[in-house]
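Pasting the structures here.
Read-outs: derived from the displayed coordinates by stated rules, not from any lab. Please read all numbers here as calculations on a predicted model, not as lab measurements. Cβ atoms are built from the backbone, for glycine too; each structure is taken alone.
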Structure P
Amino acid sequence: MKPIIFAGNSNPELARNIASHLEMELGHVEIIRFADSECRVRVEEDVEEKDVFIIQSLSNPVDEFLMEFLLMGDAVKRGEPRRMIAVLPYHGYARQDRIHRPGECLSAQVVAKLIETVGFDKLITVELHSESIVGFFKIPVIHLSGLTVFYDLVKKLNEDVVIITPDAGALKRAQRFAESLDLPLALIEKKRDLDHPHKILNMRVVGEVKDKTAIIVDDAIVTGGTLMNAAYKLKEKGVRKVIAAATHADFVGGADKILQDSPIDGIWVTDTIDIPQVKYFSKLNVSSIATLIASEMKKMVK
């Protein structure tokens, strides 16, 4: 029986592209916002005994899109599908995967419980901030690496390249990327200010970077400030060119202008998060993640 794909409002273009790769159309769903900001969802397809995919990036405004996603899941579940699969190209709250200070909540685990409570049978997601989040789920999680879409861009550079991990926490991700392309790896050590989000107290470069093209590999770009400081530090060490490659473009607080005016020579991201045209800038290169996600979904409906 042919599966059905529903999509929320967070990234409709990506959802349509994924459906197109699968030679399908998106299912009809009614999503209404009331004046008090409450959301009401109604699926307009027969989902009984069918495999149903729900695509939603939990991007800004995260809480709004998270609630929309959960309500879509409940609406589908009441139609008694054979399986219900969550497709989260960007998993919001993923950076809150540990407790840093007494009294803090473990937000990533709370969101995992919410997803399971609604009744999803499986989850497909891309480039989690930390693989430890997979352990918060009891349902199977398929964790895809969005950085693989950048392989061809790196090969086309035809330059002396070094891969940079922006901090110790991202070391495993950068190592895999470097090893896949048979490239050397260097590290930026940085100390964060836990009392002020996105603020870095100091950083230093560990490894040989002089006269190379440095590609900083990370899961997401948020404010762009950390990348800008890293680029300055790398160029102080003699790097010829700096490229930032991140799966998620979670641009906030004027990140587009910060990145455009920074010493970074190129910004590579994917379309896991919808980027408004007003936030596009000349250094930005957006690669689509649709083929990667569609290929994984196709395996499930054979």
Structure Q
Amino acid sequence: MDLRDMRHFLAVAEEGNIGRAAQRLHMSQPPLTRHIQALEEEVGAPLFVRTPKGVTLTEAGQTLLAEVPNLLGLAQRATERARLAGQGLIGQLDVGLFGSGVLDVIPRMLARFHAARPEVKIVLHNMTKVAQLQALHERRILVGFNRLVPEEAGITVETVLCESLVVAMPDTHPLSVRPSIALRDLDNVPMITYPNVPMRGLAQEVADAFRSEGVRLAVEQDVEDVLTAVALVSTGFGVAITTQSAANLRLPGVVFRPLKSQTLKELELSCLYRSGDSSPVLKAFLEVVHDFVGDTRNRPRTVRPA
């Protein structure tokens, strides 16, 4: 029994007359009669009793009538949801995030997307760069955000913005009175670096800059994320080079000063996703990302397709 059979049956049952049902369905009476007969053969029981005035439902017909509106309603709902899914208006957006990525622009982009498409469920996954790349390949997330993302087959990387770097330090630190901090000012100063992961990140960028400018790097603690780094700064373990967005943590006893360096000036934030992914939800989200970047007058500087 298909949807057309159910609509034919429902029209005859409601009209109580095959002729009127045929008019309602914009078809002639003989084909409709044949459809009803074929349906009765498929069911294996008569659905109507023919009378001089039309037709009445048999017990089998009454039983079917009780189910048909629900089935038609479900079919209509399925069709409507399929249409909405095709437009990216429903579904699920799985996003891979990292520590400092949740401190500024990413939550604002997600909020804008949620406001435009409230029926799309947003699921956030805290992942390292390696884990994000693997999750994209395995289709466990639709999009990721990270920094210093290497070229990877099948993954497109867009630079969303470049963020200036700052030095986080205790407000009692001797350097805290300065309006900005030169890299040479950090010579042999106890440093807290992050992230402590195998793939290249800010910690490696910092080490390279110190080496390039002939400044001694004294690593006091090597931690996994920005929150731990700034928390240790607040307790006086040392200072940390981080991104401007880390100031949003607002931990007591911590001040942030602009970093002045010949080689370490800014750090990009990138959006990464599967090349050629046709997901309507992903397409809709990328439109929000691009619009957001345009609004902040930081058009994506690079796009690296696989």
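Points to keep in mind about this one:
- Percent of Cα pairs over 28 Å apart - structure with the largest value, from P, Q: Q
- Ranked by distance in nm of label points 7 Å out along Cα→Cβ at positions 203 and 291, structures P, Q are topped by Q, which has the highest value.
- With Rg and Dmax of the Cα atoms in Å, for residues 59-138 alone derived as 13.0, 43, matching label from P, Q: P
- Structure with the greatest value (metric relative contact order in percent (Cα under 8 Å, 6 or more apart), set P, Q): Q
- Structure with the greatest value (metric distance in nm of label points 7 Å out along Cα→Cβ at positions 67 and 243, set P, Q): Q
- In this comparison of P, Q, the computed figure -8500 for helix-only ellipticity at 222 nm (-39500 (n - 2.57) for each DSSP H run of 4 or more, over all residues; to 500) is attributed to P.
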